[in-house]
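Colleague: See the structures that follow.
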Structure 1
Amino acid sequence: MTARQLLDLLVDPGSFHSWDEPITTQYADPGYREALAKARARTGLDEAVLTGRALLDGRPIVLVAGEFGFLGGSIGVATAERITRAVERATAERLPLLALPVSGGTRMQEGSAAFLCMVRVTAAVHAHRAAGLPYLTYLRNPTMGGVFASWGTLGHLVLAEPAARLGFLGPRVYEELRGEPLPAHVQRAETLAANGRLDAIVPPERLRDFLSRAFTILTARPAGAGSAPAPAPAAVPEGADAWESVQLSRRPDRLSALELLHHTAESFLPLDGDSALVRALALIGGRPVMVVAQQRPGPDAPAVPFTAADLRAVRRQAELAEELGLPLLTVVDTSGAELSVEAELDGVALEIAHCLTTLVGLRTPVLAVLLGQGSGGGALALLPADRVIAAEHAWLAPLPPEGASAIVHRDGDHAPQLARSQGITATALTSTGLVDQVVPETDDPADLRDRLAAAVTTALNELAELPTPTRLATRATRNRHLGGPA
């Protein structure tokens, strides 16, 4: 698909306005000059990118679209200058930016000068992101070399075409330098997505809808403070049995994070990921929100561990929320982080530590929902927040009660006793300073869903209205006293 064909697929008809202007360059190599002339004649373009402004469902955006037919979409000095000017203009006009690269990488005929221009483009992208403006990238087949290793993968969301070849070294170069072929699956979009390196794989025919939803959320501005009306309050039973709560939290028909989020959000855009973590953009109460949520497997699905890669994804979403000025919503429901040799080697404990310090240090509002099981560091990593809402039968413990029993009594038979003695229930956690609001539960899962949805919407609005210095000072005091008095 050419650059123009892709733009025709994405933007409102007749809305694309080119920003491209001729960039004068002089090249001594006659062979290279001839190659440029042939590329211009073949593509009808004067360079390997098109840049400009367009409308996507009526919303103005800036586009940088690569053209593979022009010397393999390679990036020379003039190409990089064109991209840089478009990014800088998007920043000056405070417009969201969409990059659609397809490239073999740096243009070899221009050597180190072209290679260094990746820093130039990256600096412009950094300034755009630092201004709090959305930057999305859609990696097409192929996107390689310096483009992949710089501005191509720096999007707030990094999307990719199905089966796209994405990587650092091209297979021909790899085989020449290493003396062996590169396995075909290594540089496939699906492999990168499975390892948490991409946010979504989107076919071209679905891209317009995905981008429209993403930009709608990222550019939304709440009209006012109006909170959703909360259902009539109900008293939380003081005598909720801890072991009963543990068992109820494990029921396969219990409210899940996805059910809660779909009901709470006016618009919910989940990102790819076959894992125990849901990452999404959402509009809640008219407010754009970054979401990370632990999702229990369905009744017939195999258990999926909460991994170090999931924890890295939590950190990435938190850092993006900070950069874009969005509240972060976390939902906790996990039997614990992965326990395996692979998890140890992948640094799961280090990632828990990094999650804790990232969430503690965010300046953006953070709201946590303790929905069900809260076992160990995998749960704790998502709980540093300005406010925590808990379902009545949710719980938090250093280990599952069976694990605690194994440590204390060298068997699992004392799990009910340990659950009751450790202060793990939502009500008990209010006295430790963790839980600010306990949402009562009845026999109707829809009632819990509605109450939690209203509580989340109200809390997000209230946190957003607090002056940042006040909220951060309150958070510091809260963290200082978590766990109760010494």
Structure 2
Amino acid sequence: MAQVLIVDDDETMRDALAEVVRDLGHNACLAPNGAVALDLLDREAIDAVLLDLRMPGIDGLEVLRRMRERPVMPAVTVLTAHATASNTIEAMRLGAFDHLTKPIGRDDLARVIERMLSSVVGTQSPAASAEPETLVGSSDAMRTVQKTIGVLADSDATVLITGETGTGKEVVARAIHEHGRRHRGPYVAVNCAAIPDDLLESELFGHVRGAFTGATADRDGAFRQAEHGTLFLDEIGDMGIAMQAKILRALQERIVTPVGGRPIPVQVRVIAATHHDLTRAVREGTFREDLYYRLHVVPIHLPPLSARIADIVPLAEYFLARAGVRKRLSADAAARLIRHGWPGNVRELKNAMERVAVMVRGEYIHTTDLVFLEQDREPGEPIVDWPDEDLPSALARLEEMLIRRALKYSGNNRTDAARRLNINRQSLYVKLKRYGIESPDEDAGAAETDHSNGSNAAPPRRSGPGA
């Protein structure tokens, strides 16, 4: 039974709102003004607030502002008969869960109360990570990539990373650098497609003072900046033929010549990447064959995200954590992510999670929060990437994946796995049998108390059908 605080200077409105709250099975605390409301918040454990905007004395926005300064802030829906762009924007900026215009229908009010009570809104969010992105994924394709990185990281072999735009080629390049013996050296990335051909030579090899108009001082290029470290040449397939010849010489001889200067030896590991089909480019004469083979010493191919189904949910959770928010994917949201085609690959998923991190007030992200995926979908783009896969099958596949992951993280401790999944232990046994998952009971002999079956448990974290 939740405690819902109703703050309104109109007694009739307070009583009407309280009736709906009580009909839903919750307790209603009533406050005729902002001062009384703030006092009740100090004395009572309040789970949700219905807050009138226009009140004498301390108005609704000021109450909201003071609530935001507290260590814990309940979910707040602002109610007003005079909605404006200004008060709507300000209320949402101050952390309101929703902003509704009076009169409010009984059903609409019931829905917003239940939505607030199923969410946890906090004023203190974990800081967004400033660290570079890391490799995330347990699919067979990503496991192969991870193993390849481990084998080649300590070598100086040139690596060519291929894959569609947005698949994470630079993340792989950085992982090779950070896990290799050159990790203490610099990591320098150059996007070859973003620099005009007439400036790319200076960008890569540097120049001496007076070499051309505007060269007022000597400049080290990217090759020399990455000395004893790693140089990442992104989108090398967009490089012009003339520049390709100079890159070939630098790779072969490990010597660079600054514009207007003399040859200088360099010690640098080169990793290149492209979304183009370089073998086709070689046949068409737009990419040098000798450079292709010089780059193609150790190839790494990144498949599209649609071919890495098992990585979608872990990646989504990773990007939410990096965004600095305490939000979780509900089971329906996780299934929706899996069923999306992701033409923009990992980059599209990252952008989607950053979007919901900002726009969703509650702790749980639901499929209704992801409707923009359908709106942003290109005409003719399939929403389902699994041929002949219906929703129950997709949810079952998701459920099995999450159970296996929970068992892995808990060291096959079933009690802990059930707690991670927010289901009771008996339900976990049923699901293990359903999916034919063999798991040695590492918690045998441990206390049999199952803390995952409390009556006040939060909504299921990410369980599939029947969870």
Structure 3
Amino acid sequence: MDQSQAPVLEALAAYHANGHTAFTPPGHKQGRGADERVVRVLGADVFRADVLATGGLDDRLSSRGILEHAQRLMAEAVGADHTFFSTCGSSLSVKAAMLAVAGPHEQLAVGRDAHKSVVAGLILAGIRPLWVEPRWDPDLHLAHPPSAEAFARVLAEHPEARGALVTSPTPYGTCADLKAVAEVCHRHDRPLLVDEAWGAHLPFHPGLPAWAMDAGADVCVTSVHKMGSALEQSSVFHLQGHRIDPAVLKQREDLLGTTSPSVLVHAALDGWRRQMVQHGRALYDRALALAADVRRRVEELDGLHVHGPDDFCAPHRAFDLDPLQVIIDITGLGTSGYRAGDWLRSHHQVDLHVCDHRRISAQLTHADTPDTTARLLTALGELTEVAERLRPAPAVEVPDPRDLRLEQVMLPRDAFFGPTEQVPVSKASGRITAEMLTPYPPGIPAALPGERLDDAVVAYLRSGVLAGMLVPDAADSTLESVRVVAGE
């Protein structure tokens, strides 16, 4: 196929050139009805490009196949058999992938370090999770993706499982041995789903970790807005092989997705694919060199340590690491990542990615330049000088990894939708949670519906909130109380 084409962008340009007058949504009618105060902030071109997908960009019957053409170009660009665009983020895409594999009360092997969107999929579908243990680092208090051997054990014990799902890369940039995990799944003739939300860039440079399709995964879900050039909510999911019917996968996406997809999002996805095909190698040559320089210079700052392969990829930890995720341990500064991240934003207008009890992280992409990284380095340098003002940070009671694993005693769906009550946090231990309790970012639930809370996890979450942790999905975000299953 001609990868210099961008069918959605070209159709949008033609729509404007042909002078269409729409008596359809969107109601702002190319921005003519938009409040001028809004236009001053968002820009007139945002409204001008916001056109109806069917009956606007394409005709009533979508006879030009504009979106389908763009999706085929994307599939060819990355070596997938089929690609589908989503304008509802990978939170939707991963649910569609799960529903294409398993249904109510069927089993799915899932890494316990899964994102909250995966847990939401379990709740909505009534899938019974078979949890696969991550590779825990008890010293750094961090979870890396599960090993192939861990998936092999679960699938051997549960031959009725419909497939497996692994998250790789994690928000910390650590990666699973996807080839080995795929081989385990395929020995059982089961599909492997990969939540590769943080890996949109991986197909486009050999210096990056291997990506899911090359490793043999059946479905890969990726958030192009995270590491690519697309807009927020941009996601694609790729399919290869025979284990999942593409028609079924498309139907599951249609079941969950919007009937009013954003042409803005589709156009940005289309343009990003062309950009990567034509310029991705050179862009990531520069990005990787820049990341190496940033890592070296941060490591020179007193009190800061940049995690690399020696920390994260030692035996029995992660298989690989994305060097564009610059994960910085700040324990040498005597404060928390929460306080450091807040200080950097308020004093230097530098917004960081993950901030936890002992780390901050800077996500670099092909869009970064020596100017943006110089600003980061200046801000970090001043942070080391003022760290004394950020002490003492409230302590977070981080338990041993074994104590972080809760017993799953009910289906997530049954606990979430069943009778519930709100109890004081002092009485929550021993009760079955009816809600997700998710430190965010990275968005991995510490407790999820159907798990029995214990003292260690309750103390971790409560002390974390007092120290600055965000738990946005709790009914009571202060965690002074917790929603639990009623009547037990």
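Colleague: Looking at structures 1, 2, 3, which one was mean count of other Cβ atoms within 10 Å over residues 305-312 calculated from, given that it came out as 23.2?
Modeller: Going through each structure in turn, the value belongs to 1.
Colleague: Identify the structure, out of 1, 2, 3, from whose coordinates FRET efficiency 1/(1 + (r/R0)^6) of positions 257 and 313 (r between Cβ atoms, R0 = 30 Å, to 0.05) was calculated to give 0.25.
Modeller: That value comes from structure 3.
Read-outs: derived from the displayed coordinates by stated rules, not from any lab. Not measured: the values here are computed from a predicted model. Cβ atoms are built from the backbone, for glycine too; each structure is taken alone.
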